[in-house]
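Trainee: See the structures that follow.
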Structure I
Amino acid sequence: MKTFILVYPSFVQYEVILTSLFMKTAGDIVTVGIDGSEVTSHEGFIVNPHMKLSNINLDDVDLFVIPGGEHVNIYGNPILTKTLQGLSKKGKVIAAICSGPVHLAKAGLLDGKRYTSYRMPERKDDFKHAKRVEDNIVVDGNIVTAKAVGYVDLALELGRIFNIYRDEADYLETVEVYRNFKDVGD
């Protein structure tokens, strides 16, 4: 199991930290940059991606995650668009949070699908063939989208999709800890 997480200048790291934590229990986390160079997150963390986007073997990807952030820094990037289209064609799970879904829309992956995201009136034309839903998280086929406030729900749902929980009790305990902030003991 390999989870690839896109990192780019001013990406919002907190939106994908819990997803990273959960998916690490199932396999490897691979950070991917547009050109492979060091980037600084919105929060000020410096991240050196494991690889550049053009070097991805699409068959190695189980999950591809796009965090929100200053989407204009990578908006319309042809390598990103081609990668997303290739992943979708192979039926890979693609998740995007906050402003991240704009890249899915730009690639045509939200056409005819339900989605949620940060509101971006300046990009409304990109979403004209998609149906916006006001939920924190939306799953439509192989596409998972979330609002920024849905970062916990995103991690929980991706964990469910990839069967990281031992059983329903493990899932419910995880919900109690991470969504409800309850101490369930050791």
Structure II
Amino acid sequence: VGGAKSGGIMVRFGVDTDSPAQKERLATGAVVKQLKLQGERLRYEKVSGDGPETGWVSIKFKGADTMVLVNPPKEVTAAAPACQDGFLEFPKDFVWGAATAAYQIEGGALQGGRKPSIWDMFAKTEGKVKEGATGDVACDHYHRWRTDLDIVKKLNFGAYRFSISWSRLIPEGDGPINHEGKKFYNDLIDGLLERGITPW
């Protein structure tokens, strides 16, 4: 909005120039969105600046423009349908679910027999991760998994895809299985099945 004078431009309730004027003016520098253009009268919706939220204004005053077009409308063509046969539909046996990654959600970095993984070492190397963030606590899924599975069930998901932290299951990288780690994943799987969710 340039305004007929520094105080902005008059806003009217209707399209006619003799329509009642609103109390406030649309301030110089305001940005508006065009709703309807009728001759030299514009119905607008305010985007920013001071003045009435909507109304009718003159786009010219004494032959001078009171507004400048900032983003000219572009010619738009309809996109080709994504599917020539109509709307896309999911198969009846399509399974909706959630997916997670152990390092990103488990936390419990040194609990239950877990030992540091390559990711733990990488994240704790100075300058490798923004603000030195680590997965030591993450979403604390290790302690909150029951609540997490309740959320998955509440969302009506039929499947839950998760990964296994090998440094929790086989802390030394080879050798015997850590039974606390095995129990954690067994409990997680049992919890999914109890809630009617398929482990993936």
Structure III
Amino acid sequence: MSAAGKIINQANEVLKGATFIPNRIVSIFDQGARPIKRGKAKADIEFGRKVALAESEEGLIVCSHVEEGNPADKTLAVPMVKRSIKVLNKAPKEVAADRGFYSSKNEKEIQDHKVKHVAIPKPGKKSEKRVKHERQHWFKRLIRGRSGGEATIGLLKMKYNLDVCLFHGENTGIWVNLSIFTHNVSKLAKLMAQIC
């Protein structure tokens, strides 16, 4: 069925009183786009696809993945570490992520992949042991460094057009990878200039 036909069917369902339509179309241009709750003052809900990124300490994006639907962040942590290991052919020494990625299972699984330090703050009430764990120097250092990852995401959006995807549907990954490739080439040029 065409996108227009699906949208007409959706509209009819809503007129009949449906309040939940699974896998509803929210974008004519990208039928795989999903509503993503951001919790930001400017736009509480955005429409699009979720992209998971892994960044090296040098600021290079070592792997990315365009997610299907809108999975919870905590389901993305271990798969991204596995992708990083596959790309780098070794485990990263350290992993940092924001509290949305936290689960004790994630911490253990990531450590089981021979990652020395895993810094993912636990949301909510913390035990005394957990507070002590999160106050360790390496943990705080990694969390401070993680803000650099947020800056990289902002840079990818502003300078490398990650926020305006011109390839839709299954081709979204091509656009994401082109943005990342351009960023990495620029970053490598800067790193090489520092060495020479």
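Bear in mind that the values in this text are calculations on the coordinates, not laboratory data. Note that this is a predicted model, so its numbers are computed, not measured. Cβ atoms are built from the backbone, for glycine too; each structure is taken alone.
Trainee: As an exercise: helix-only ellipticity at 222 nm (-39500 (n - 2.57) for each DSSP H run of 4 or more, over all residues; to 500), calculated from one structure in I, II, III, equals -6000. Which structure is it?
Mentor: The value was obtained from structure II.
Trainee: Please compute distance in nm of label points 7 Å out along Cα→Cβ at positions 13 and 141 for structures I, II, III and give me the label with the greatest value.
Mentor: With respect to distance in nm of label points 7 Å out along Cα→Cβ at positions 13 and 141, the highest-scoring structure among I, II, III is II.
Trainee: Cα extents along the principal axes in Å, for residues 45-92 alone computed as 35, 20, 13: which structure among I, II, III?
Mentor: It traces back to III.
Trainee: If you don't mind, another one. When Rg/Rh (Cα atoms, Kirkwood Rh) is calculated, the result is 1.34; to which of the structures I, II, III does this value belong?
Mentor: Of the options listed, only II reproduces it.
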